[in-house]
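Just so you know, all these numbers are worked out from the coordinates, no wet-lab data involved. Being a predicted model, the structure only gives us computed values, none of them experimental. Cβ atoms are built from the backbone, for glycine too; each structure is taken alone.
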Structure I
Amino acid sequence: MAETAILIANGDLRLSANQVCWPAQREVEEKVIQAVRSLGYPIERGHPYDENRKHGFIDSQKYGMEVFRRIPPTAPLIVVEAVWQYSHHILHGLYTHQGPILTIANWSGQWPGLVGMLNLNGCMTKAGIPYSTLWSENFDDEFFLSGLKRWLEGEKIVHDTRHVRPLGAFRLPADCEEMGVRMARELYRNKAIMGVFDEGCMGMYNAIVPDELLHRTGVFKERLSQSALYAEMLTVSDEEALEARRWLDAKGMKFVTGPDPETDLTDDQILQQLKMYIAAVRIADDFGCDTIGIQYQQGLKDLAPASDLAEGLLNNVDRPPVRARGNGRILYEGRALPHFNEVDECAGLDALVTNRIWTALGYDPETTLHDVRYGEPYGGEYVWVFEISGAAPPQHFIGGYAGAVSERQPPMYFRLGGGTVKGISKPGEIVWSRIFVDAGVLRADLGRAKVVELPREETERRWQMTTPQWPIMHAVLYGVTRDQMMARHKANHIQVAYAPDAAAANRALAVKAAMLREMGIDVNICGTHHGLE
């Protein structure tokens, strides 16, 4: 008889999120269990539903260790995710598990399991842990069942990744090569500082770049504390924050406010967010940071409203001016201060490189990361939903600031409120990328895509099935299918930056590829429409 497969479910640290998301997780687990048994294999859950907590997730690293002590070390292990999860809750057990590992997510934008699974996959890739992965809408399709059957029979699932080709297979334009190499050498000689406000957000082990890999590029971390950021917020006057609010109001940005701080975005929450924005810029200037990342979701969440408004403003060239203490000098005048959401240092390195290249090329240098949240066909194309909580710059939106609106973050994640920077990304040509760590090697995937504008009712439908308070990008990847993207992408995040047109985007991609390669990063080109031969 085949060895019994063990199913586990990793979850959030926040009780409210686990309770709200549990029904969706339970439904997916039932379908996976049914699929395994229909193929003639035994399966059981590796940990029980908790009657007191009202969910069945592994909700801490401590509990995860307890669970793994009871799991047979050679058992086939299935990690089922219908929600966002904190990878460090179970990474320890996956390191030492001797049996085959399979990650499974539901093809749904709701909570979202796809994002959680991509993060877990990225963490295992960094750790050098072998695994297989699958995804499905209903868990009864041929793609899922045939893959599951092969895995249960002892095979490793291998997906189609023919869209990925090493940079060495292409010839870069000579001027792009020269520019990229020169900029990489300048960075290595002159150095740059990455400000990190508390490392390691929400268990994202994959988002931490080991110092010895980062230093080879010329970038060094300044490890900062969120407590210092909060302390600096206390020194910012109400008038300074109100001045920033008046600046945003004059630009046409809208704030959806209400009277109840438990459920509404309030004017006081906005004021606190703008104090965080001012404090972050001042600290960045004090330490000479070229890019910064605020962890926020653990730590500051108990002290202050969400950092999302600050993040979106930091990523925009045109933003409320911040003056230095004392002499009144405008800090980072006429420049973005690239912010990497959730202290994803891979995205931070990417943002730094992108900002410098786009600026040198004379393009709008605003860049941001999004979650690879969901996708569906529309109008004959596969249109992805890229969506992040608040680090999207208004320059990326239809209408700019006038098209931006700030809505309260969901209370189950953000008890003290705070608003997002929400908007619909404008149509245009983009370069997408992801820097990631693969078993001790720093790698980068680069590709091209277009952002499309969908009818407003379709955008609203997609917002309602994901998170309607967050900024959204409708992206069509060139030459990369849905399943190829899921098979290859080693993170929950994807970096995006606009170019004036397709030819300009191809030029930026070529310069970026050359710069990253010269920085010692292993570069791959994904898909088509990149203009390389």
Structure II
Amino acid sequence: MGIRDDVTAQLTGPGAPFEIVTEPVLGELLQVVKNRPHSLREVLATSALHGDAEYLVHEDRRISYAEHARIVASTSRALAERYGIGKGDVVAILAANGPDWPIFFWSVVSMGAVVAAMNGWWTPDEIAYGIERTTPKLIVGDRKRLERLSGLGLDVPVLELEAERDAIYAHAPDAGLPETPIDEDDPAVILFTSGTTGRPKGAVSTHRGIVGFHQVNVVGGAISAVTAAKDGSAPPPDPNPPAQQISLATSPMFHMSGLYAGIVMQLQMGGKIVTRSGRFDPGEVLRLMETEKITMWSALGAMGPRVATHPDIDRYDLSSLRSIGFGGAPASPAVQELLRKAFPTAAQSLGIGYGSSETVAVVSTIRGPEYALYPESAGRVMPMHEVEIRSESGEVLPADEEGEIFVRSAYLMREYWGDPEATAKTIGPGRWLATGDVGRIHDGRLYINSRARDMILRSAENVYPVEIEYRLDAHPEVRESAVIGVDHPELGQEVKAIVVPEPGKQPDPEKLASWCAETLAAFKVPSLWEIRAEPLPRNAAGKVLKNVLQGTAEATQIEE
């Protein structure tokens, strides 16, 4: 056994601090942490112990843990008495990031009801689709987003935050949390998939899965930290560790990065969440990092490069920042290095996690010195997870062979809401989940090459766009890039690169092709080029909408 195996046994064996046991979960025997909260309400109940420490900050609103617990209990009582919400009912939240989102989230799940996390960027047609799919008993939203409901003829009660929030929060100031029985595998959240192709589906996360998001990270983090300390790869200790983790929430709260890694995990850690209004503004992000002493930030999609290249970045004191993470889509080595240089106090903890709305918990992760050594890896598989690489025929492939990534754990989504056919296509026997991602395992680390649907087949050769995108992103004149396949009568498909240049630059496609040819086989070098001034279209998870670039869908997102 290696050092990591020894450490894992010490930390997760019988009687250990993070003892892992096998229990039945939805008909399968799966690994779970033995000593754990059994519902989100249990997690919430213990959070009041943080007392006057701040949990939610938005402009001039600052809400402590004790105040948050009181407001949530009052809101749960108001939802039951004013709107008849009970266990199993769906409540849709359609609102911008801010304190109201987590307050209503915790209020709904504490009742055993289900939150439908509606995408705040959706158009009226998309909102109508989401409501039709989930049939909520109540829609909670802010005025700006609720205006998109006018004319849709929806027969669903609506709670407008600006008009009713204060009365709801003061409805029952002495109320306790609901006492409705909640099972670990009861549904808690309907989280809509990215929808990069076709209509999004509603992935149903259970209480077990969402609570487990944090548990998996804690156990995995402990194993990695102790292993690094033993093998000498740990970074030097922080001379000024922060008294409280303070997260800047620029990821939407209707996405797993904003909800599970933000709202839920920060509460479980006793951390603070800082939110802001309006469109994403790199200058405002830098200001908040300085004034609120931000320690953690998730730089989804193009957010990281936009902040790191802001012309005024050197004017701000960013020394409080300790951790920057990526998620939603891989970050190229060039982007990783850009952020290490821009945020030196967080450079040693830069990391990425691989997961999805369907996996709920993070499947693999890599950070710090290991990420610097293996920048194209998604890291080691997290505790209590199993990963298999399978061929198109379903055969389990050995290490270093590429195929579709399958995942199994106690924390996977329960189902797609109201869609048993799609559920059956995604979750197979033994509750193995087909991720739709192509990858391989090398030296114990997972490498992800592309979405299966994004793979380009050129003259019977598989071309993975991410490999070409990483090379293009490393060019000094390229801000970001996307690679897609275009139909060709003889080759089947040819490779097209779409490039957004750095401000003031005009890259020459011929020179870019030569740049690619230095490290890539000839069949991977793009033969078609598009230089565009506009940023690449992305969804809330930071993923590039390649169906928009291919002309098979429209970019319908609405900026905050």
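Could you figure out which one of I, II the value 15.5 for mean count of other Cβ atoms within 10 Å over residues 179-186 was computed from? Don't jump to the answer; show the numbers that get you there.
Numbers: I: 18.2; II: 15.5.
This figure was derived from II.
helix-only ellipticity at 222 nm (-39500 (n - 2.57) for each DSSP H run of 4 or more, over all residues; to 500) was computed and gave -11000; which structure, I, II, did it come from? Don't jump to the answer; show the numbers that get you there.
Working: I: -11000; II: -8500.
So the calculation was done on I.
If relative contact order in percent (Cα under 8 Å, 6 or more apart) computes to 12, which of I, II did it come from? Could the numbers behind the result be given before it?
Values: I: 16; II: 12.
Traced to structure II.
Can you say which of I, II returns 25.9 when mean count of other Cβ atoms within 10 Å over residues 83-90 is computed? Don't skip to the end; give the middle numbers.
Values: I: 25.9; II: 16.4.
Answer for the origin of the read-out: I.
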